[in-house]
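Chemist: So, here's a batch of structures to check.
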Structure I
Amino acid sequence: MSTHADTSGLGVVEDDAVRLTSELIRIDTTNTGDPDTLVGERAAAEYVAEQLADVGYEPTYVESGDRPGRGNVFVRLPGADSSRGALLVHGHLDVVPADASEWSVHPFSGAVQDGYVWGRGAVDMKDMLGMSLAVARRLKRENITPPRDIIFAFLADEEAGGLQGSHWLQANRPELFEGATEAISEVGGFSVTFKDGVRSYLVETAEKGIAWLKLTVRARAGHGSMIHEDNAVTKLAAAVTRLGNHRFPLVMTDSVREFLDGVAELTGWDFPEDDLDGAIGKLGAISRIVGATLRDTANPTMLSAGYKANVIPSVAEATVDCRILPGRQEAFERELAEVLGPDVEREWIVGLPPVETTFDGALVDAMSASITAEDPGAQVLPYMLSGGTDAKAFSKLGIRCFGFAPLKLPADLDFSALFHGVDERVPVDALKFGTRVLNRFLLNS
């Protein structure tokens, strides 16, 4: 069996990645979070399984969660040294909803036009699925043995927190990840262009914790025509306003500090802590993500109260999306209680921990080498993601998780705005670049 890292003749594999990405987008896998309206995960999983079986794999199909149809697919490619920890390459099949009336191209067309693959999931994250599936097919088809075992996993339910997907699998089917010590997945490995064409690739080494919070205020019901000082809606609205306007303290984590130090070295920019919010603006579009990793956030997202215009309700409720930095949970909860006050009940609906690892070791070296082989002179930097991924589940198994879905992007493309955005799309050239990088990485990791 071959163990070489030959990257010649990859044109077929690159084209395969574009085809697979487009065809995956055409399978509507919208995850609304409501189990009664879910579609497509099983169909997408079956499609992936067919593509893998076509080159000789024997895929394992697993349905996760407490409802049928939450399809997941696994294959394991043995490496030259199976005594080494396995590498998990994982991605999610589901996508967030899209309103076709807002798009210039139908969100489930998978159209390949104007140099892009268009559609919901193009960057989150059917591009990475297409690339990893294309490389997995190549390795099997050409009988190439990687240095270590590789587990390819295609998963359900990430867009609703993964509770019915990765977290269920981690808790109920841990044998599927046996021996895995490191993992790569989404929202990392993409390029960012700073001033004067200085380009860097960002590898995700950390992500904030996710905590969805339900706030409840109870008061006395009454007639809407009367003076009513004990009004649950009024009290809740005031508390939500305080929280929405509150600014949590700036906290410089190791991941953010290392990122900013790296950018400063590349560009000569200063990032003084007494004006860090202002200085972050120099980063351009990526500043939205980086700025959200400087502090905890608590954004009210839903309100619910009342059942008739002339009835003052006895209960009012709100939902808040909290994103919490590593090591900040206790301090965050104390500050939250102070801002909301004693009249507001708090109940955590979802609590997923932050993830953080260091930017070092052989796997990081392999990431950097695979990038610079395709883009000489580029710098690879760590960063923290303001959102969350399935890494939260796999870190519970002791797996060291990174975001590494490599893409070389046009300098003027606002990539961060495409996640869950209208006219989501990925450049064809970026997909081909990422396929070459991923192929090289898997053969040298």
Structure II
Amino acid sequence: MVQNAEKTSFITLEDVGKSYLQPNGQTISIIENINCKLQVGEIIALLGPSGSGKSTLMRMIAGLIPPSSGKVKYYNRQLMGLNPGVAIVFQNFALYPWLTVLENVELGLKAKGEPKDVRMQKALRMIDVIGLDGFENAYPKELSGGMRQRVGFARALAVEPELLCMDEPFSALDVLTAENLRFELLDLWIERRIPTKSILIVTHGIEEAVTLADRVIVLGRNPGRIRADLPIKLPHYRDRKSPEFQALVDQVYKILTNPDLPDLSTQANLANATTEDKATASQPKYQSLPHVRIGSVAGLLELLEGRQEKDIYRIAQELLLEVDDLLPIVEASKVLELVVVTEGDIQLAAIGEKFVKSSIDERKDMISSLLQRNIRLVQQICQLLQAKRNRRISEELVLDILENYFTTKEAQRQLRTAVDWGRYAELFSYDEPSGEIFIEDNSNESDEPQ
């Protein structure tokens, strides 16, 4: 945190939501009821699982896309179009390969109409600050991944933004390069060598969020809502092995692994809601399946067998997995009732212990029973198949159902996951060329003489 910085709220989000109209006429909400303020002198981390709308929210703050409902305010005035106080660093570098480092850094200044000599002076100064001095005339193809991302930082900072937005800026880099660049950016921030007043970082890394941020805003999904807004009061630089640091990481894991906990936006909105609104809010949403294979679930269960360490954070550390990699596997294991998750700890349920000790065929039978008991989409597919005389249905029929609750792309992902799980359990099969889900006819086998 910048010392002695005036804590002024310069960007305010009031009941912000984003939704999209589907081809079938249904409206799908990506983000709902976002209320928060971004203050001068803070690093804020947006953290959440895939599909929680982190990047969408950042783009609305930057003015790249408008909200469908609510208001984004910049110094108490509703934002219309691009936010003049924001610059963005993207995860994929987004450099023009035919331009030199200097020319790439000058782009934002050129768009603002800065005179040539002024933009060159500002660009060169930021190139020096960010550690690229000597590479002004190099082209992106000559640079390593870390150096190309530095160009992205220099280009964003050269326009002297009040808010520097970073969309998973280190995810495309190797671990060591990302760690080095992360701490160099923190150095520049603490030493006040960069002009930006605040930083907003979109990340899926819990450790990264707690390491860098003064506030961590945790988003849930389906649709994206603020689950928690946590202040981080540990001074920089933070010791990742300290009990205080690990307690904060555990707290975030607890929030992310317990989707049934009430979120901030729900509590705030229900306090003043009508009876009809409360009834609507209490209605369960369509079950969203994590996009993992049963083989990954089996791998996690085998890892947990006989294990003393139950803390999800420490298991993730051991496996070198980020939250977006591990939590979907944990979620799938939990929804199938194979594990029990409590206060950020995970352990095998009784059926999970039995699963680990079983043969392949026995595992398939267990998953078959668990799917039919716990997974709504698999239940519906099985019912539709049983209702058809030829035991075949088109995937389009299932997609029509799913598109009432998900975007077209997410509906397809949900169907792929359900089909993958159902095929593992031998509940049904799938023919990709025809796009049909079907139950195999085994009557000829049963009629054969023994």
Structure III
Amino acid sequence: MTEPNLIDEAADEAVTLTSELIRIDTTNTGDPATLAGEREAAEYVAEKLTEVGYEITYVESGAKSRHNVIARLAGADPSRGALLVHGHLDVVPADPSEWSVHPFSGAVQDGYVWGRGAVDMKDMVGMSLALARHYKRHGIVPPRDIIFAFLADEEAGSQYGAQWLVEHRPELFEGATEAISEVGGFSITLRDNVRAYLIETAEKGIRWMTLRVRGTAGHGSMLHHDNAVTKLSEAVARLGNHRFPLVLTDSVREFLAGVTEITGWDFPEDDIEGAVAKLGNISRMIGATLRDTANPTMLNAGYKANVIPSTAEATVDCRILPGRVEAFNRELDEILGPDIEKEWLELPPVETTFDGALVDAMSAAVLAEDPGARTLPYMLSGGTDAKAFQKLGIRNFGFAPLKLPDDLDFSALFHGVDERVPVDALKFGTRVLDRFFRNA
């Protein structure tokens, strides 16, 4: 059997594995009482790896059913730094009544694999698992060690996944110098059928913040001048309506310069947001990397219609650009004032440069499968487990390659209804990753 047939088998298996992984409900609500946990999916991955001869490390990371699987494939040169390939097994919740297909069906129909996690990120888990099995089956030795890590809890901040492992089991990643994971390597079509594949080199910091206001409790029928709900609502409205300043980071400038080179479009700084809108569906993601954001997402106060509560709370999802944390804090204090209590979970920004042998290997792998395409760096408006692994000095990239249809609104699929990934894109990505792993 020739090598092209072998990699086609692996690509077909990536589709099957992705579908089967989607059928395993790994919903992560962030609430221990309601989350499904990753154990069943971790057991599935462990079985697929041990079946072909891997020795695995199976770790419950600080809480019941929060399981992770790590396996190392030895490379030809053990003196080189290892490549970490990581993916999370958990997914965000989905309401079946809103979907065209059941979100945990893993249905393969109309040229897509459907379900929660199809792009976030059981597609990358399926591709990397298929290649891990392919290499072991056929005795393929990559140029350096590859550490495959399948992780818990990314969707709630990784406290029971990557963050826990970095703190308690760092030896599992010994020797790793570079890493790849989700939300990068996907294509956008700019003009004249010219595709650019966006490789994530940076991501904004995350701050999930609770705002708390205290007031005077009392009867709802009386006059009150110290109402916690009123004070909180005013503060949340100020913050939600605030526009943080425009800041063009190096990664964003490099992305826009690449788009200009391909299309001839200008991105003048006096109308940068209007110019970014020309990018179509991807403009939502790119636009969110032009400034910090603070979006209120939840409110909690009171327990009865005629009782004024003594406290009120709000949750705000803050995303902060690299280098902007101190300035963000100053603006936050000015907007909210001294009477608002603040507490938060914070994960730092991530940023690296778009250069070096690993970037060259990514670009070469993409172009071998899609000649005439381009690769560009970009900043992710969200966050990934890279925030944990950078603590170990690992250089992080988003590279889960997918060749996407021109008309697919890819960014809307993340945490969205009818999440799905094209079958052909999964097969394409598997072939690209194979080329990359053999030359990284």
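Chemist: To test your reading of the models, identify which of I, II, III gives 12.9, 42 for Rg and Dmax of the Cα atoms in Å, for residues 154-193 alone when calculated.
Modeler: Numbers: I: 12.9, 42; II: 11.0, 29; III: 16.2, 50.
Computed on structure I.
Chemist: When distance in nm of label points 7 Å out along Cα→Cβ at positions 82 and 370 is computed for each of I, II, III, which one produces 5.0? Intermediate values should be presented prior to the final figure.
Modeler: Working: I: 2.2; II: 5.0; III: 3.1.
Matching structure: II.
Chemist: Figure out for me which of the structures I, II, III the number 40, 12, 10 belongs to, where semi-axes √(5λ) of the Cα gyration tensor in Å, for residues 330-393 alone was derived from the coordinates.
Modeler: Structure I accounts for this read-out.
None of the figures in this text is laboratory data; all of them are computed from the coordinates on show. Everything numeric in this text was worked out from a predicted model, so none of it was measured. Cβ atoms are built from the backbone, for glycine too; each structure is taken alone.
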